[in-house]
Structure P
C-alpha cells in the first residue's frame, strides 16, 4: 500500500508542476485537462498523505520507545494505539477512492419518463414522478429544462423528456433508470379498487458532439405543425421537428420550443444522448456479464421500485430498501433511497476490487 500511495502522491505533485509550466498554461485545452485531473485526485491524495503520516508516526514512536522512561513510554504507546486504530478506516476510504469512477458521473442528464401499463393512471403516475424529480432537483439547486412532452388527457404525461443540469447530476440520477410501479386507488376509480400501473424512466448522460459524431447524411429531418399550447403560431408554422437517425432507426422529436431552430437543437441533444447510451451498452456487453450490475445501471426493462399507497411504503427491489410512500414521492426522502443505492454500489465495487 505504501509504495502505491507514494507513487500516487508523486504523480499528483507532477501535475502541480505542469499546471505552472508556461507551455501548458498557454494551451487552454491541455491546461483544463490537467486541472480537472488534478482536482479529481485531490481528496485521494489528502487521504493518502494522512495514511502515510500515520504509518510514519507509528514507526517514529516505536523507535523512541527504546530510550523512553516509563512516563514517556505510556504516552508513546497511546499515540501508537491511536494511529493504528486510524489505519483501517483510512485504508477502506482509500480503497473506495481508488476504484475507477464512472466517466459519465460529472455529466448533466437527459431524463425520459414514459407512461407504461395502466391507461390514464399510468400517465398520472408519470406526472407524479416528474414532480418528484422537480422537487428533488430543486433541493439540490439543480436546474430542469423540459425538452419535449406529450400530456395525458387525464393529467400527467404520456411521455416527457427533460434535461437536468447541475453538479454531478448523472452520478445521482443514474440510479433512477428502470420501471417504476405504483399500487394505489386511481383518481379515476369510482369504486375504490386498487390498481397497479407503471412508468418507465430512462436516464441518459448528456453527450457532447465530441462524444458522438453524427453524419448529416445519416439523418432524415421532418418538420410539421406543432400542436397543443404554444401561442398563435401553433398549427400555422412548421416549428416542430422530427429527426430520424437512419443507421439505427432512432427517432426523436420536439415541438415545445419557440422556433424550428430551437426544436432542432433539442432533437440533436436527445439523439446524441440516445446514441451515446447505445454505445455504452455495447461496450458493457463486450466487457462481460460481471460488469452488468443493476445497481447504478438499471435496465429499463427491470422493475426497480414499487410505490404502494395503501401500505404507505416504497420498496426499492435492488437492495430491499423501504421508505414511506409520501416521503419518497414528494421527494423528501428520495435522497435516502439514492444514498443507499450508492452505498451498495460502492460496496459491490470494493468487493470486486479486493
Structure Q
C-alpha cells in the first residue's frame, strides 16, 4: 500500500510534513524570467513587478530566486540525510531595457544547494527539440548579432550528506526496486530526448493558463533511479500531479504541494482519470524488457539470470529480485489517495 497527498499551500512552510521524513524530492519549479510566471512571483513580492516595468531584469531575477530559495530551505528541512533532490529547470532568455540576455536559472539553483552543503551530482540535459523553421534569434543571416536557440532544459541532481546505506528490510526493498540493465543504460545517460506534454489548463479561475507540467516519463525515471519502495517523495510544485502519478506507478509514497487551490483540484481529477494508464506503464515496462531479451544473441541469452518474482530472464544478478507490482485499487478521500497493489 502507498499513500499520496496533495497539499494546498506555499511550499516555503509545509508544517504538516515532518523533519527528515522525505527520501527524494522531484520537482519542476516556476522558471524565473519566463513571462508566464511573472505574476506568480510578483504576487509574493510586488517589487518584482516594479523591477520588470522599469527594465531592471537582473534585480527581478534575483528577487525571484530569493522566493525559490525559501522553498529550497524548507525542502532541506524535510529531506532525510542521504536523500536526493532532482530539479527540472530551464534557463530564460529575455529582453529588458532594450538588452537581450540569458538568465541562468540552473546556476542560481546550483549555487544555493552548494551553500546548503549538498553534493552536486552530474546533471541531465532534457532535449526538447523545436519544430520551428527559424532556429535563430537576432540579426538573421548577418554575423555578430544572432543568438542560439535553446532546445534543452536541465535536470539538476543533488545529494544531502553521504551515500545512502541500506540494511535489513531496506536492503530487500532496494533489491526489489532495482531497474533493468537496459533501463539503466538509457536512464543514466546525460541526454534525455523526451517529448513535452500539453500545457493547457482548463480552469478559468486558475492563476495561470499553462501548467508547465513535465511529461510523466521524467519523474517516473527519477523516482525509480533515486528512491526505493517504501520511500516518500515530495514535489513542492505539484501542478497537475505528474510526480504523484509517477510515485503511484513506482510503489512509492508521496506528498505534492500546490499553491493554487484550483490547480490542486485539477490535480486530483487528473490523477483519478489517469489511474488505468499507470498499469499500462507497468505492462509496457515489462514488455519492453522482454523485447530486449528476445533480441539478444543466443550466446548472450544463455548467460542471462532468472528473475525470481516474474520468472523471466535478466542480464545481471542484481536484477533477479526485481518485482514490479501492478495497482489493484485506488481510493480517494478528499486530498488523500491510497493505492493497493497486486
*Of the structures P, Q, report the one carrying the highest value of distance in nm of label points 7 Å out along Cα→Cβ at positions 64 and 80.*
Q
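Using the calculated result -16000 for helix-only ellipticity at 222 nm (-39500 (n - 2.57) for each DSSP H run of 4 or more, over all residues; to 500), pick out the matching structure from P, Q. Before the final figure, lay out each step's value.
Working: P: -16000; Q: -10500.
So the calculation was done on P.
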*Which of P, Q yields 0.00 [FRET efficiency 1/(1 + (r/R0)^6) of positions 16 and 224 (r between Cβ atoms, R0 = 25 Å, to 0.05), calculated]*: P
*With Cα Rg over 2.2 N^0.38 Å computed per structure, which member of P, Q shows the largest figure?*
P
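Here relative contact order in percent (Cα under 8 Å, 6 or more apart) has been calculated and equals 23, so which of P, Q was it run on? Before the final figure, lay out the partial values.
Numbers: P: 14; Q: 23.
Answer by label: Q.
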*From which structure (P, Q) was FRET efficiency 1/(1 + (r/R0)^6) of positions 144 and 264 (r between Cβ atoms, R0 = 41 Å, to 0.05) calculated, if the value obtained is 1.00?*
P
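Once mean count of other Cβ atoms within 10 Å over residues 88-95 is calculated for every structure in P, Q, which label goes with the largest value?
Q
Computed from the coordinates by the stated procedures, all read-outs in this text should not be read as laboratory data. Because the structure is a prediction, the values reported are computed rather than measured. Cβ atoms are built from the backbone, for glycine too; each structure is taken alone.
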